[in-house]
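Nothing in this text is a laboratory measurement; each read-out follows from the coordinates by a stated rule. Just so you know, these numbers come straight off a predicted model, no measurement behind them. Cβ atoms are built from the backbone, for glycine too; each structure is taken alone.
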Structure I
Amino acid sequence: MKPIRPLIEIDDARALIRQHFSERPVKKERVPLFEALGRYLAMDLNADQDMPPFDKSTVDGYAVNTSMLHRKLTSGENLSNGCPSLRLVGEVVMGTEVAIEEVDLEDSCIYIPTGGFLPKGFDAVVKLEEIEQKDGRICFENLMNQSGDKSMPVFQLQPGTNVIRKGEDVQAGDKIIKRGRRLTRYDLGVLGMLGFKEVEVIVPPSLSIATTGDELVDIDAPLSPGKIRDINGTVLAGIAREWGLGPVKLTRLEDTYEAVESYVKSEIDQCDILITSGGSSVGKKDYIPAVVQSLSDHGLLFHGMNIKPGKPIGVAAMKGKPVVLLPGNPVSTVVGFIVLVSELVNQFGFDIQHPFCYAELMETIGAEDGRTTYHMVRLTEGEEKMEAAPLRGKSGLITYIANADGYVVVPLETGEVKAGSRVKVFLL
């Protein structure tokens, strides 16, 4: 393979991915609602009814007609031992609609529990603790001010006080959840409220991840001179599972052309996305670019990105499936996985979002070596804002990223970001 050049910018790399893999077939399946947590929705879901389907009380209390009650509070009518009062004419039973016929709204209230159906003609609820019962009537003395002046209520009771209106949560026809969203426990609550016992979700793509290097040994193996433990596959599989992908198959390859070629030829038929970690540069035993170049549909779409860390990254299509070449340094392979594999997975119908927050940068950082640079940072909570302190480390050190809370991207064209700047921190 020739030296890595020219280097492609991150936005151009993502555009190439969308161009070549946007027509991926999306596999779907229906699952019970209680099994849908963390799955990605396969279609837009719209509400077919208002929720709640009726006006309901948010407290235990007494349903009133506000205009009538206000008149009594200010006129002094229907006093019971000196306080304005209403006649109790009934009770709302949970799970039923109360039909109140021929009720004099000027002198009536009805007991209603939390969540109860608000009867027609009543538009607010007064809390139980704000009333007293005297002489068989419901007295609203606590709605009066405490100065003894009965001409003004303590507060202006408004229509809708302590009431959730019909359709206030969701209205019929509303798009409640978009296709591709990863369902949270609260989404399941919304879907259950709307009567979805099952939901159609996307079948996640399967990943085959191969690490390569004669220096690699099993995690539990003793270390002899020149050997290191194979951690990249475990880390990448962890990110994949965190995103809801899988199944994930891990393999370690010998540093030979034949081993790499045999693996790629057989494994491409067993997965939806094939990923390699290590052997992606131009070293003497970096065979993966040459193998993928020879077996892919149209050669490497690109090989080499203008980012740091993560320069020797490549992508190809093989039998229409994406193949991703990642470096062997732990931080480089994680950065490449986050910025590119997420874009690939989204072509399968997912909508993977990278959470972020804003913080004040504590030290000046820049785009290093003429490349867009990903700086690992540690977040702390200051007196008034979050603070992001850049960490110092190398791409070959797993603790560099393990000790970070997130990363700040400094684009090549930006050059430098001064200490004290407000920066966007993508959370790890």
Structure II
Amino acid sequence: MSNQINRDNNHMKLKQLLIIIALLPLQVIAFAGLTPEQSTKFKEDLTYYLDTIKHNYAYFEQKETDWQQVSSFAWLHFNKVKNRTDFLTLIERLQIELYDNHMQLLNSFPFSPKVLPSSADIYAEYKDGKALVVNLMADSAAHKALEIGDEILKINDQPVFKALSRYVGNSFAEVNDDIYSWALNVVLAGDRGKERFLTIKRNQKTINIPLAETQFLSFSTPITSKRIDDFVYIRFNNSLGNNDILQLFPQVIEEAQDTNGLIIDLRTTPGGGNSLIARAILGHFIEQDHFYQMHESPYDQKNFGVKRSWVEIASPLKPYYSKPVMVLVNQWTGSMGEGIALGFDTMQNATVIGTKMAQLLGSMQDYRMPNTNIGFKVSTEKMFHVNGIPRENYRPKVLVTISTKNVDEVLEKALELLSQ
């Protein structure tokens, strides 16, 4: 009888234990390790990711990155992967090795790095051991609180170099100021869902500044247009992938026919767009087919020794606008916005004015890992001005150094040139 009672008690304890295990969070159970099947699937996906970038990324020769060393690092740390969260965290860590804002993952966590320049309200540069504010996004939290030329001493109570080191990779032949500047801007964009806290030096004074979390640009309309004296000002509101432009832009150009000049503002286009919208814009300023940007795919050269390149053409559209055009750009002119600026630069009646642009590298292609379905973008094509200058190296014909946030110096320069 007592044996039966003991068996019943043991059975009851086993049932209770199974219930407790069933109620445990999945991430707790995952610490027990991957099953052989899970491990195989993650290994296949890591191999796919590493090989895809190795064979298709177009900009290795411009980077300090040793991708073989990155691969060794990846497999060394793969042993720490216990679940999907760990795996995606590892992939995010590998992305840092390319220090390329165009190389984005299509999956993310609440703690993932923000997308730049879309989520940035500060553009800073690291030079000679100092982190300096170079430009500020208009109407942002940073624009209200910071000044051009502020030296950033701390970010979230960490000395600036320690803070940015979190985003400096391990595979670099040499760590230069471009890498430090990239890491600095990632840190300044802040963590998702969190405020930022900066310590700066301004006029020999140390100031502590709390900043709200950065936000994606949001607008109620794709285009903003208004009259300024005898000119029309047109701003694209991060809308270069919005097909509404196909109807709206011709209407604005028609209404501008009686003006003496046009200002096209591309300074709020960090999200890029597509070549359909680019051609739909550029077509109103040409009277015959016009080369506006050049592509190069290194894949054929790398794998077969045969170069492949081509030039993209914009074709005329009505209504045609013949008066002078000023095109405004800055560090938030991204991707297709940069391509449109290069297209205008090829036209005799257009002048590009502003700072250097976002310098986003190339044209992107999307890939997905076969098992986890984690997506990632790869810069597979190089982009050039039709004169052969790489898009990321292009500088405006009228280069403006921002000295104050209190005056729109780029717009003022455009109005000055139109009035001459």
Structure III
Amino acid sequence: MKKIIKSILLFAIMLTAFAGTAQEVRTLLTGELINLPYQTLALMKATENFDHGERVIINLVDGKFEHKLVADVLEVYVLFFEEQLARGSLQTFYFVPDSERIYFSLYPSEDFEKTEIRGSEATNEINAMYNKYREKFQPLFEPIFEIQGRLIESGEFFSEQYKKYQDAYQKAMEEENYEKAVYYTSRRVQLMESGDYVSEKGRVIVDEIDSVSALQMQWELDYLAESLSLYSYLRLIQLTQGIDHHKSLTIENLNNLAEKFYNKYPDHPYTRLSKSMLEALKRIQVGNKFIDFSLPDLKGNMHQLSEVIEGKYAVIDLWASWCGPCIMGSRELIPVYEEFKDKGFTIFGVAREFRNTDEMVRRIEMEGFSWLNLVELDDRNNIWLQYGVAGGGRKLLVDDKGIILAIDPQPQVLREILMERLSEKRE
């Protein structure tokens, strides 16, 4: 349970009241690792993608390091360990290079309170903010999560239907029946989206968590608006990327807050990024039209989205060969595609790849994705940014006029929509 509380509190490390920008940043980073058995320390801009973003590897000698950071614009950076990234469990250390020298004492996640970043004006603000957050919200979250844990252990938290699908999924995986596993995963996701995944007792806990989370979100938004620091600006960008994961967060909240940052940092790279992201969120909504683009296929032939799907119902499938959930979602589309491909429906695939397309080719052949798949290599066309997608992918159902009908619909929902709409079209 302590790990759950720590994961909730970790976002506080992402905040600071440091304000202002500077040109020609030159900062010496020195530090040591305490009880951290890693050999590959990576440094990159905090807005980069962890999996594929440009990073610098810092040499470690007997657990100590020294690196001179030189940049044109002052912004937030992050240190992390490549070994952890490969395992899918990442501990991060964010900082602003606002002085000539910054010293790091880095501890494991279970001792993250001991981690120190000295020499940066941001450090004291980070600690002060973290302490305020912990004092305010840990007493509210901790007892709720303790009750939740007991209900999960006793089998009283999840609904009977959810547990049935969970058991069926585990059995399918044991039998290596991946088609059934995908089916039961889809059913569980549907229950999650409808809220029917919990029992009556579980619903009480979920409602309490949502209530405290809403208070937490408002507290954080107020803090960001007051500090208007670069770290706070980064946090705004992260909230924009993860808006789907915060029930109480709205585009209006983000837009109002963003205007304050735009006024303070009119020429900063974060401003350009934030404006693009918010514009995408506003445009990629049910009832709006898709954003058109042209990309090459694996043979280099160019295809324009609007021309390929003209007059058809279509799923615009933004995926990636390195994104497991994306692949699973695309795999679930195969039966729907086979059923409706000759009835006015198609799938338009776009894979977000980095450096090369080798894994994309292998994955398409392995999975049997028989529809057209184009490639967005190294984010050259900013398709993911235009569509407001932070990580792996997204799936959008559009009608024959290009209007978005659903975002990330489950296969059964997609099938029901197509059955209704395409039958009406034939009539």
Of the structures labelled I, II, III, one was used to calculate helix-only ellipticity at 222 nm (-39500 (n - 2.57) for each DSSP H run of 4 or more, over all residues; to 500), giving -5000. Name it. I
Distance in nm of label points 7 Å out along Cα→Cβ at positions 54 and 406 computed as 4.6: which structure among I, II, III? I
From which structure (I, II, III) was Rg/Rh (Cα atoms, Kirkwood Rh) calculated, if the value obtained is 1.08? II
Who wins on distance in nm of label points 7 Å out along Cα→Cβ at positions 326 and 358 among I, II, III, i.e. which is largest? I
